[in-house]
Structure I
Amino acid sequence: MSDNIIRISAHIQNKFPLSKDVFSVQLRVPASQSFNFRAGQYLLLVLNDEDKRPFSIASTPAELPNIYLHIRSIDNNPFTEQILQKLTESEYIDIEGPFGNCQLSGKSPNPVVFIVGGTGFAPAKSMLEQFLEKYPDNQFSLYWGARTAEELYHADLPLLWVNQYINFDYHPVISDPDPLWSGAKGLVHQYAFQHLTSLLDTDFYLAGSIDMVKAIYLDLLKEGVSKENIHSDMLDILRAQGELI
């Protein structure tokens with residue numbers, strides 16, 4: 001966890017759709033206050049003192065004072081409905097943070113593999129945008145899983161990175177494809193396991209639902225991957241709840 005956690009009022013600059021159900025939210029923090037986060041961290045959107053919602057930061061520190069979040073609207077889900085209503089009707093919202101230890105701290109001697117689902121793309125985006133160019137000798141891979149192709153809400157961006165960086169490869173994986181989908185199918189981590197040259201001596205960064213991250217983590221352990229090579233803030237939450245050791 002970060003040692004510079006603060007609570008500040010952020011100006012809601014913009015909210016625009018990235019797909020039919022995922023929105024990019026642009027916040028702007030005051031120039032007079034420092035919100036010093038690292039790529040891969042998350043913040044809390046504060047509805048009130050008893051109701052604070054975690055969201056990964058999708059932007060890089062270089063984009064400050066602007067901060068971008070990716071928020072999915074889920075039908076009949078009060079959690080997201082309340083947040084999106086607040087972001088639509090209000091001019092300001094309190095944020096707390098930054099939080100999280102799932103971050104690249106420097107050049108890794110190992111290949112770096114992101115396995116993400118849905119809006120778990122947000123923290124991967126933050127880290128990849130910061131480090132792809134900074135560490136050209138590191139190999140980075142992104143395996144992005146979704147139920148349908150439409151849920152890959154920012155698919156143009158990793159395709160751009162593929163053309164821009166020789167040290168990056170991208171693998172979209174669809175679990176419930178329509179007949180027109182000609183790409184990879186199935187569960188994203190199972191596809192990754194089959195196509196990676198080696199699971200050992202690889203740094204894995206996981207993001208998505210807590211159930212997804214837990215399942216991938218346990219499967220990686222079964223494959224002989226060291227705990228020290230598996231990174232996700234969801235794992236820290238599960239450990240705090242006593243569900244993992």
Structure II
Amino acid sequence: MLIIATNAIVLSSLKFGDSSLIVKCFTLQDGLKSYLVRGVLKSKKGGLKVAYFQPLTQLKIVANHNAKNTLNSFKEIQVFNSYQSIYQDIVKQSIAFFLSEVVSNVIQEEEANEALYSFLEASFNWLDAHEKVANFHLVFLLKLTSFLGFYPDISEIEKPRFHLLDGYFTEDNFDKHVISGNDVVQFKKLVHINFENLEQLSFTKLERQVVLQMLISYYKLHIDSFRNPKSIEVLEAVFR
């Protein structure tokens with residue numbers, strides 16, 4: 001057992017027994033870790049608060065880290081980069097739940113990935129600080145693929161079709177994984193967008209749903225264990 005001090009981002013929490021939680025975090029120092037938080041659901045003064053374990057909460061922790069694939073425990077916790085709007089704004093909250101589910105789904109490694117951690121931290125801080133965020137999750141999903149190893153090859157982006165399985169733009173229309181027409185036009189809009197120029201990105205409600213489904217399909221084709229996010233229905237309902 002090692003005592004580790006590190007930053008962490010909460011990805012999920014699951015009730016365990018009557019009063020405890022199992023909390024999954026992505027940590028700066030050790031990657032993905034799960035913690036048993038005993039008695040946190042009991043009403044009491046002081047101690048740990050359930051609010052610490054909302055999706056995407058950023059923490060500074062001191063924790064006991066055990067061998068791989070076992071539950072760990074917190075010794076000290078404090079909120080870091082406290083959000084001002086994510087949990088008060090229904091749109092941002094829906095995005096946060098959706099993205100926490102996706103990130104929890106795609107990150108499996110119990111090892112440090114400082115570049116990925118920095119991307120997540122900066123992205124969620126940006127979401128908290130800005131108002132026009134209707135397309136934030138789409139840009140986030142595409143950018144996340146660069147850390148997962150399947151960012152699209154855009155060297156021939158002028159071509160009219162995109163192969164979701166092979167990840168490149170093409171002239172060919174030879175199998176079911178190729179998108180074309182208006183679908184690929186909307187997909188191309190994402191490629192040169194950063195969070196800083198997100199306001200330049202314009203989709204109708206239907207286009208936003210179509211692009212999201214294309215990105216989900218893209219993830220499914222490249223990550224065997226990827227599951228359709230349960231929170232996607234709530235997210236789509238918010239933008240109707």
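Just so you know, all these numbers are worked out from the coordinates, no wet-lab data involved. Being a predicted model, the structure only gives us computed values, none of them experimental. Cβ atoms are built from the backbone, for glycine too; each structure is taken alone.
For which of the structures I, II does the calculation of helix-only ellipticity at 222 nm (-39500 (n - 2.57) for each DSSP H run of 4 or more, over all residues; to 500) return -7500? Of the structures listed, the value fits I.
Here percent of Cα pairs over 32 Å apart has been calculated and equals 25, so which of I, II was it run on? Label of the source structure: II. Which structure, out of I, II, was semi-axes √(5λ) of the Cα gyration tensor in Å, for residues 91-210 alone calculated from, if the result is 25, 19, 13? Traced to structure II.
Structures I, II were shown, and mean count of other Cβ atoms within 10 Å over residues 35-42 at 21.2 was computed from I. Upon calculation of FRET efficiency 1/(1 + (r/R0)^6) of positions 139 and 179 (r between Cβ atoms, R0 = 25 Å, to 0.05) from the atomic coordinates, which of the structures I, II produces 0.85? Matching structure: II.
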